[in-house]
Structure 1
Amino acid sequence: MQLSIHLDKKIVRKLERWASQEKRSRSNLVQKLLTDLVEKNEVQSSAQLMEKQDIRESFASIHSKAVETGIPDLATEHNHYLYGIPKRS
C-alpha cells in the first residue's frame with residue numbers, strides 16, 4: 001500500500017542524511033520507522049491493558065476483604081472511630 005505524507009523541508013533533509021548513513025532509501029527508512037513506532041505502540045497498549053487488569057484485580061481483592069460494620073458514617077467520620085476525635089458533623 002502506498003501512503004503520501006507531506007514533511008517540512010528541514011525534516012526531509014534530515015531523513016535523507018539519516019537514510020544515507022543507514023544505506024537505505026528515504027522511503028525505506030520512513031517505512032521502517034513507522035512500522036517500529038506502530039509495533040511499539042501496540043506492545044505498550046497491550047502492557048497498559050495488562051496493567052489495568054492488574055489494577056482491577058487488586059480492587060476486586062480489596063472489595064472481597066470488606067466487611068459490613070453497620071456504621072453508616074464510617075467513611076466520613078473514620079477519625080472519630082479510630083482516634084476518638086470529635087465528629088465533624
Structure 2
Amino acid sequence: MSVPVKKFAAGGIQVAVWENESSQGGKFNSVSIQRNYKDKNDEWKSSSSLKVNDIPKAILALEKAYEYLVLKEQNGEEQEKVLVATVE
C-alpha cells in the first residue's frame with residue numbers, strides 16, 4: 001500500500017497528499033480527506049462524510065495541503081532554474 005507524502009490534521013479531520021504516476025509516466029498529486037471518530041463502542045472509525053462543525057477544520061487542513069503543494073511546485077521550479085543557470 002502506498003504512503004502519503006504529507007498529512008495535515010485539524011481535530012478529527014485528516015488530509016493526505018499523494019504522489020501518483022499517470023499511465024504516460026508523468027507525476028501528479030492528489031488529496032484525500034477523512035474524518036476520524038469513535039463509535040458507540042469506543043472504536044475508532046473513519047468516514048469521508050463531514051458534519052457541519054467539521055467544515056472549518058476541513059478547510060484549514062485543505063488550505064495547508066494546498067499551500068504545501070504550491071510551495072513544493074515553486075521550489076521545484078526554482079531548483080530547475082538554478083540547474084539551468086549553472087549549466088549555461
When 1, 2 are compared on Cα Rg over 2.2 N^0.38 Å, for residues 28-67 alone, the highest value belongs to 1
Matching 15, 35, 28, 14, 6, 2, 0 (P(r) over Cα pairs in 10 Å bins from 0, in percent, computed) against labels 1, 2 points to structure 2
From the coordinates of one of 1, 2, FRET efficiency 1/(1 + (r/R0)^6) of positions 12 and 60 (r between Cβ atoms, R0 = 30 Å, to 0.05) came out at 1.00; that one is structure 2
Re helix-only ellipticity at 222 nm (-39500 (n - 2.57) for each DSSP H run of 4 or more, over all residues; to 500): value -23000 computed from one entry in 1, 2; matching entry is structure 1
Note: mean count of other Cβ atoms within 10 Å over residues 20-27 at 7.4, derived from one of structures 1, 2, originates from structure 2
With distance in nm of label points 7 Å out along Cα→Cβ at positions 4 and 52 computed for every candidate in 1, 2, 3.7 is reproduced by structure 1
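Read the figures in this text as sums done on the coordinates, not as results from a lab. In this text the structure is predicted, and so the values were computed from the model without any measurement. Cβ atoms are built from the backbone, for glycine too; each structure is taken alone.
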